Structure 1
Amino acid sequence: MPLQNLLIIYFIGTLLVLLPSFGLAKLFVKAGVPAWKAYVPFYNTWVMQDIAQRPKYWVFWQFIPVVGWFITPGIFIEFAKVFGQFSLRHHTLASLLPFIYFPWIGSKPEVKLVGAEAVKKHKKKSWREWVDAAIFAIVAATLIRTFIFEAYTIPSGSMEKTLLVRDFLFVSKLSYGPRIPNTPLSVPFVHNYLPVTNTKSYSELIKLPYMRWFATSPKRGDVVVFNFPAGDTVIHADGFESAQPYYEVKRLAENGSPEEKRWAREILSDPVNYPVVVHPADKTDNYIKRCVGIAGDSLQVIDGNLYINGKEQVPPPRSERNYEVEVNNNFSLGKEYLEDMGIMINETDRSSDVMPLMGGKYRVNMTLEEKQILEKSGIAKSIVPYYDKSSNPNRYFPYDTLHNWSTDSYGPVWIPKKGVSVKLTADNYSIYERAIRVYEKNDFYSSNGKFYLNGKEVAEYTFKMDYYWMMGDNRQGSQDSRFWGFVPEDRIVGKAWMIWFSWEGGPRWKRLFNFVK
């Protein structure tokens, strides 16, 4: 972790123990302790533990980055008890608003030291035991979810057949180093919206910069969970969010067909029914894809095949692709017929996996193993790869007519690497503009063939972060980096680790406890 980030963490931890000092000083005097000790950060919590006769090693736990933030409120609660404050209201105020709470009770003449023995004799009501246990469980689970692993559900078929819809995964936060939340003030166990009210689940009152402990980089071939980069601004309505991002609607409003322009402009001009919501980096929707390109790689897709640094890559063993299948006379490819042969059709969008073409031909999306089954069946006259080379500047990154790219014919594109400079040109401006301006937070634009960075004319740019290229294993049925570009390192959540449950009308027992490859 960079020293600057570590200093920020400890600065926040110091503020937590320093801000209540004025009120703590009054309570220290009531306990027979010199008031000045309340103004020495961390020594004051040592004294508080001494007065409360609680374990002093808690003070050392306060120096564990971020974890210490949760230890400090516990020390405050134990200190409030030795002054006879046992109610849930008092403990909540002591933990959440100590800079207001301690000056308040410190100024009350009736608040006196009752001592650690009185605390030991105090009997909690049964409901308080349950509440305290629940709070402990929530804090512990939140720490595990933030720093160790998190459960995740596969929502779409973009990773078929490696991962199936309604596979339930454990995602390891330790694989690439735990990421410190940008928005630590958040409701536990929900991501960006609250259930029922459908409002934001977090507050941006405290916003932290990107920090990651013991950072390591994703490797080519890793299945990675990340925050959707283009999901920082979304239309908060059914059918939109990350499924139809705000930026895509905005492009259609500006450059789409007449029908697309009319539809998109109606959406953008109706903020009541289609409100626009901006999310911080850690609160955009979670996506899962395979990392196929790492920082510094040059990537290209030719005829549906992936090339990294000029070398063709072997596709994942259970990945799907489209084939053009010509059948023998008197045969037809129905979904049920294919499934009877063991060729399972994508359950989320069956209509797109078998599509009739002209002249007894079909477009079929299947794995290499399924293709071999169809070849052995004798009903196929020929099976050849099917390519989609239709380009659309509103659909494919970087959204311009200069790069005439498509799903199966894409690139070449260089993936930015931290500390490496790129010469800025008219050809690559649209490729790197968002990374430089949005992800790395610069004022960056082009005017009259020149490039301006934070008010100064520049000819090159040195990247501050590593970036990655993500693609679904269902290569021709996945909205991935070909549609929205690079994934910066600060959006990386963790590595898909194990399928702990799977469901399709009942448990898919064979998938349980399989490791993700």
Structure 2
Amino acid sequence: MLSAPMTVHLEPNVNQALGIGQFACDFMHNARPGALVEERTKLFHTDSVLCGISAVALGTNAPVLLRQEALEYRRDDGVPFFGSTVKVAPEKAIVANSSAVREWDSNGTNFGFRKELGFTAGEFGHNDFYPVAIAAAQMKGRDGAWALKGMMLSDEIRGRLAEVFSLKTYKIDHVVHGAIASAATWGAMMGATPEQIESAIGMVVAHYIPWRAIRAGKQLSDSKGASAAISTEVAVLSMMRSMRGFIGPKDIFRNPESMFRQFEKTQGDSPFPLVMSTQGDDFAVMGMHFKLGLYEHQSAGALQGMIDLMRKHPEILEKPESIKNIKIVAYEPAFGIIGDPAKRDPKTRQSADHSMVYIVGTLLRKAVEKAAEMKTGRIADGNDAMWKTLFLAPHDYDPAAIANKVTRGYMEKMTFEHGGPEYDRNYPDGIPTSVVITTTDGRSLDSGFVMYPSGHARNTTADLKGILANKFEQLGKLAMDDPKPLVEKLNSLERLDAKQLAGLYDFRIADRGKFE
């Protein structure tokens, strides 16, 4: 019988690290998330696995390297990574899988926002951390329902932290919240005490804080994509050490020398309250967003604006030479991150998928090409079909695509502006963006103010499951001839018994050659 309340409140004047530890342990035994929460978490997990295995199939550097590294840590009592039956040390399987999941930058996203409680820190985050729950359940010989519960726990902790503390404001990478959640999730699933979890969280915060230097610069490196994976690896190792008796810093959120209190000064309290759910449908995962292809989520409003314009004015696809200028207006931090002038001339995939002008330019190029192929201005019927038809795939970011002269021509016609207070105050509630196309005959075609693009948690018009099914198929076919059986298994995770969960990754990933 559930003894926990609907929510757990950890005020700034209590030991929140210990509180998270207690919450995590109680959650795994007593929490009862609603059916909507379970369904959404499964969708995010399926999305993450399809993103991951397609990155492996195309030989992307960091995931392949980390898989090779994992094979140096074989253990009879370990767990496998994607597409393998070889058992390795769990932290090595986790770092390999999490790296693969994040490589395309195409899985779930959150912008910590909980308006009703005034928690609007807006920290980024992604659903990169599910390999922790899968590995823990496999290590303990548990079933898919247990693994799914661990995923919901992980999302709840990191999602609620993202609502109350903005790491990006202080140039700290957003994966810190996920690392804290990973330590707590691994500990609770493996039988740690709340005190041991507190110790591990203390180690994570005291020893392993990644700066956003990993994602700064004109051309980005493997560190950008592997940040979550590396932080998760050290989080799990910290939890393992704590369970062996290593004692880390206590009460880390109130520690006067910790990262949290160094950046936000208090008189001794933590800088924030924390409110986490235990039952019902009010869970952090319900406010997380899906990417419907490969693109930085800050561009989702612009992509929606372009699709809306192409549906309303198909003549711009029939005569693209009539496009004189494309003006995109958005909010901070979108303007500062993917509008960075350094991103106007991307040379690598990691930089191209963080370039607003490249992402929108590629979508427009594909639409024009499709219109020419169809010999009509309308390339698809309706919003959902447009998203499916114009799916931005990995090969839209390969060297040939990045150098495409047509795309570059559209990019040259683009201006990107900061919309000021009106746009900023509507973030992180939405993705406030507008797109205006000026034509050579003097017309001004305006998308209007886009707030909740398709894939956004508060979008109510798009057929999310249908668009995602297309994404799963497109990415899945990069990794295997027929991805449907795997998708069906992932979508029924809670019905897998322990043996089936142990063999979850027992499938062959095709070798499609190195991504280039």
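If Rg and Dmax of the Cα atoms in Å is calculated from each of 1, 2, which structure is the one that comes out at 28.5, 99?
Details: 1: 28.5, 99; 2: 22.4, 74.
Computed on structure 1.
Out of 1, 2, which structure matches 15 when relative contact order in percent (Cα under 8 Å, 6 or more apart) is calculated? Please list the in-between numbers first.
Details: 1: 15; 2: 22.
Clearly, the read-out refers to 1.
When distance in nm of label points 7 Å out along Cα→Cβ at positions 86 and 422 is compared over structures 1, 2, which one is greatest? If you can, show how the numbers build up before the last one.
On the way: 1: 6.5; 2: 5.8.
Ranking 1, 2 on distance in nm of label points 7 Å out along Cα→Cβ at positions 86 and 422, first place is 1.
Can you rank 1, 2 by FRET efficiency 1/(1 + (r/R0)^6) of positions 438 and 462 (r between Cβ atoms, R0 = 25 Å, to 0.05) and just name the one with the largest value?
Largest one: structure 1.
The value 42, 21, 17 for semi-axes √(5λ) of the Cα gyration tensor in Å, for residues 126-413 alone was derived from one model only; which of 1, 2 is it?
Values: 1: 39, 25, 21; 2: 42, 21, 17.
It must be structure 2, since only it matches.
Have a look at 1, 2 and say which one yields -14500 for helix-only ellipticity at 222 nm (-39500 (n - 2.57) for each DSSP H run of 4 or more, over all residues; to 500), as calculated. Don't skip to the answer; put the middle values down first.
Numbers: 1: -8500; 2: -14500.
Checking each candidate, the match is 2.
The value 5.8 for distance in nm of label points 7 Å out along Cα→Cβ at positions 214 and 326 was derived from one model only; which of 1, 2 is it? Walk me through the numbers before you get to the answer.
Details: 1: 5.8; 2: 3.1.
Working through the options, I get structure 1.
Where is FRET efficiency 1/(1 + (r/R0)^6) of positions 358 and 470 (r between Cβ atoms, R0 = 30 Å, to 0.05) largest, in which of 1, 2? The partial results should precede the final answer.
On the way: 1: 0.30; 2: 0.85.
Ranking 1, 2 on FRET efficiency 1/(1 + (r/R0)^6) of positions 358 and 470 (r between Cβ atoms, R0 = 30 Å, to 0.05), first place is 2.
Values quoted throughout were computed directly from the atomic coordinates according to the rules given, and no laboratory measurement underlies them. Treat the numbers as computed from the prediction; the structure is a model and nothing was measured. Cβ atoms are built from the backbone, for glycine too; each structure is taken alone.
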